[in-house]
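A.B. asks: See the structures that follow.
Each reported figure results from applying straightforward, stated rules to the coordinates on display, with no laboratory input. Note that the structure is a prediction, hence the values are computed from the model and not measured. Cβ atoms are built from the backbone, for glycine too; each structure is taken alone.
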Structure I
Amino acid sequence: MNSKRISLKVSDAPDMGAYVSIPEGKGPFPAVLVFQEAFGVNGHIRNVTDRIAKENNYVAIAPELFHRTATAGFECGYTDFEVVKPHFAGISPEGLTADIKATYDWLLQQPEVVKDKIGTIGFCLGGRVSFLANMVIPVSAAISYYGGGIPPLLGKVNDVHAPHLFFWGGLDKHIPAEQITQVTDAMTKAGKPFINTVISYADHGFNCDEKPVYNPQAAGEAWSMAMTFLKNKFGSSN
């Protein structure tokens, strides 16, 4: 596995940094866009990106979504939300759409990538971005871990391209059950394929092993399901 930082051209803003992991061996490989939490493309997100590449032989790329307001390589601690606030406030659906498309376009230009086997996965903020990505690029599969703030995007749910896998924590106080119902009802009404998984004993952020809320059992179970989901939607091996 080879990992590196790259710079991507974005249509409406300065260049955007990204962290990329590429499997060793002969490709081409399916690819996955990995969307960050609110704390940047930090060690946890880089580890997730590396793990996707190493375990599955997928190209994995994590774009830096705060590039309009933060310096390249921005990341901060999980207790430093005051630092995050101005960058979190600086994102918008329009800007995120440009970021998603720039990352997707980069993947399409890579000889190592199977162009019709591209998926997304995101955590917290990234869970919302993964849902948005499913509406703005033609992915094969999309996954959202505890993605807050999805309901404002549901007006365009008919644009969803691919099956979507949702993970939520039953102990999550940040995302009320009503919000989950809004999401699943909209997907059902639009006739879009999805899997909705509520892990009753998990909290918000249960996948992150750098947080006190990390739940290794829930994280392992969700990860196995997520990787199987991607494999199934990508179809036969490359």
Structure II
Amino acid sequence: MKPIVIGNWKMHLTPSEARVFLRDFMANPEVFERADVTLCPAAPVIPVVADALRGTAVHWGGQNAHWEAQGAFTGETSMAMLADLGCTLVLCGHSERRRFAHETDADIARKVEQTLAHGMIPVLCVGETYEQRRQQQQDVVVIEQVRKGVNLLSAFPSLALYVAYEPVWAIGTGQTIEPADATAMARLIRSTLREVLPTGADSIPIIYGGSVTPLNVSSFVDGDAISGVLVGGSSLNPVAFHQLIAQLV
């Protein structure tokens, strides 16, 4: 299996800027042989990205979507809307959604369930804050987030699901966790999945996110405990993102 690389653009890159990015990024397609690459643009930028990536080896995903099929939810995007456009995966429970949009574990579980129900891959994001790690509560926090995030999936015969471990204190700060600690957390996540899911726990890729750069990416992706990365800032520059992907084997 190729390493998984997901670029989360967050609230960056306008449609015009995305066109320039994609022109440069797609000019060297041979790098995509190294990894399974997905770009997650902001919702208004999706049509530009979807059109540019159609027929290529690079996929696109959603940064967020609502769990309800439709309704009076001003400002929201439905899973069906993303699926109809050709979306591959949806980020569920990113720490910025938990913090700024006050998403609960119950909300996130419904998003995970509905992403799967619409034929897309949910990326369940979990991770502790700096204060939680300082108090040595990181294991308890992450186990709880994993348990609650997948607790509506018992009816699915197969699970196309990713879990992204992102220590909150390392996202966009330039700080990174020690690779050995990230590996230990990935193994804890795997053991939790085995406890709570009836089948398929061993086939779920676990990826790492948190100030991933071309210089440190290879120290996190071992192809065993950690199968890829969720990238923020480094995914906004086509040269840096190429360099990051090129470090993977």
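A.B. asks: If semi-axes √(5λ) of the Cα gyration tensor in Å, for residues 3-138 alone comes out at 26, 20, 14 when worked out from the coordinates, which of I, II was used? Please report the intermediate quantities before stating the final value.
C.D. replies: Working: I: 23, 16, 13; II: 26, 20, 14.
It traces back to II.
A.B. asks: With Kirkwood radius over Cα pairs in Å derived from the coordinates and found to be 18.1, which of I, II does the value describe? The partial results should precede the final answer.
C.D. replies: Details: I: 17.6; II: 18.1.
Going through each structure in turn, the value belongs to II.
A.B. asks: Work out the source of 10.8 here, i.e. which of I, II gives that when mean count of other Cβ atoms within 10 Å over residues 67-74 is computed.
C.D. replies: On the way: I: 16.2; II: 10.8.
This figure was derived from II.
A.B. asks: One of I, II was used to compute relative contact order in percent (Cα under 8 Å, 6 or more apart), and the result was 21. Which label is that?
C.D. replies: Numbers: I: 16; II: 21.
Label of the source structure: II.
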